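Since every read-out is calculated from the coordinates, none of them should be taken as a lab result. All of these numbers come straight from a predicted model, not from anything done at the bench. Cβ atoms are built from the backbone, for glycine too; each structure is taken alone.
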Structure I
Amino acid sequence: MDFLLLKWLHIGSMFMATALAVGPFVVLYLVARTGDLPAIRRAFSFSTSVGRVGGLMYGFGIVFGVLAALTGAIDLTAAWLLTAYVLVIVLAANGLLAERWMRRVEVAAGRGESTEVDGLTRAPAVKALLTVMVTVTLAIVFVMVVKPTLF
């Protein structure tokens with residue numbers, strides 16, 4: 001396959017993955033903060049399927065990125081790529097924690113536990129998850145575009 005096509009597929013997959021990760025997490029966080037249990041149950045009922053599609057898109061993006069690098073003779077051990085790998089691992093771990101939070105909110109809302117939902121949505125940890133998600137995503141974009149030599 002052609003390098004430019006693989007690069008385009010890599011970038012497109014990663015943008016789709018990001019859109020399916022960051023956007024829904026922000027919306028779910030805001031819906032959860034309303035305390036409206038029926039709305040929370042409805043909105044969170046989509047979180048697993050959206051998360052799976054987002055994860056699949058990240059997977060495609062990684063595969064297309066590796067193929068593009070190999071096709072374009074890009075060193076897979078370049079410092080900027082190693083930095084990107086670490087950031088992707090951090091983003092994935094954060095995503096798993098965010099997924100756990102979403103599941104806990106969904107279960108609590110399903111049980112009608114408005115106090116528990118309120119506690120989950122007001123916890124500093126959820127704001128930290130959102131902050132890390134956005135910050136690391138922006139850092140990945142920076143590293144992939146600028147290709148800095150950090151070490």
Structure II
Amino acid sequence: MSVEKSNQSITILHNYWRVPSPERAFDGWLEGKPSEEDKRRVIEEAIAERKAWTPSPEAMRLVEQLKAFAGCRVRLQFWNPIMYWLEEEGAYPVDVDCIGVTLLQDGDHLQAYIQVSNAKEFPNQDGHSAMSYFQQRADCEYLLAPLADLYSVTKV
């Protein structure tokens with residue numbers, strides 16, 4: 001599994017909860033400009049992968065690992081593709097009370113979320129607000145941090 005784990009921290013090196021999408025199909029494209037053929041192929045692959053996507057055993061294992069943080073104050077770091085080049089320009093770290101982890105239906109796909117409260121951002125010079133990553137849904141009383149957007153969780 002592409003996760004680095006200790007008793008105090010989990011870093012997600014490959015996010016198994018990220019549903020493929022045409023909008024993010026080029027997020028990992030690091031070198032050169034894609035040709036029109038590359039663009040067509042990559043978008044078609046993303047559409048096909050999205051249709052076939054379901055949570056993998058690794059994704060469910062991550063959910064189980066994150067349940068250990070329930071009841072703790074944790075620092076969340078969300079992932080942003082800019083972090084491939086400039087890690088400090090990602091979202092600000094956010095400290096939250098971790099209530100638990102839940103699975104909810106999001107359109108055609110099951111998604112995992114950390115249920116949180118008492119969010120406090122820690123702005124830095126180059127980053128941007130992380131608050132837009134959180135979701136509030138009618139089917140959950142807590143603020144939700146989507147696992148699909150997480151990079152790390154650390155006890156504070």
Structure III
Amino acid sequence: MLEVMDVMTAINKLLVAEYPDDVVYLDTCPQGFERPGFLIEKDTEFIQRRSYRAVEVTEYYTITCYDQVDERHSSPAERVLARQRAVLNLFRKGYLRVENRALKVFAGSGGRDGNEAYVDVQLTYFDETAPPEADRTLPEGGAATMEHIDIDLKKE
């Protein structure tokens with residue numbers, strides 16, 4: 001099963017590869033943090049059972065993009081938005097490598113607030129369920145098998 005830190009580490013690696021001199025914070029940003037930099041936060045997660053041992057997981061993350069500020073603690077809007085667009089472009093290939101997997105990714109601009117801009121990242125993947133649950137175990141002797149199949153093929 002994938003863990004939250006596996007995904008956050010993969011996003012971190014993506015950012016560090018593109019911005020090797022910037023600081024990337026995971027989950028929390030300290031007071032007086034360094035700029036330019038990024039903050040990766042886990043937002044929400046949805047799990048939907050898809051089979052006896054598989055679930056579909058959808059996770060949402062926010063990447064906050066911090067640009068350099070001047071003596072008035074201000075950044076030009078075009079620089080902040082350009083940084084947001086550059087981070088958004090890192091997800092254009094449609095997947096994110098996490099360990100030995102490629103998770104389907106959707107990314108979008110999450111708006112801007114003064115000197116910071118946001119990129120919303122949605123990841124969708126299939127994973128195994130937690131240890132087998134008592135109410136979902138197979139009956140003694142395994143699952144029932146089909147006795148016959150009827151197929152009606154018509155040539156048109």
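Remarks
- Structure (I, II, III) behind the derived value 3.7 of distance in nm of label points 7 Å out along Cα→Cβ at positions 31 and 47: III
- Looking at distance in nm of label points 7 Å out along Cα→Cβ at positions 15 and 111 over structures I, II, III, structure I comes out largest.
- Comparison of I, II, III by relative contact order in percent (Cα under 8 Å, 6 or more apart) - largest value held by: I
- Comparison of I, II, III - label where distance in nm of label points 7 Å out along Cα→Cβ at positions 39 and 71 is highest: II
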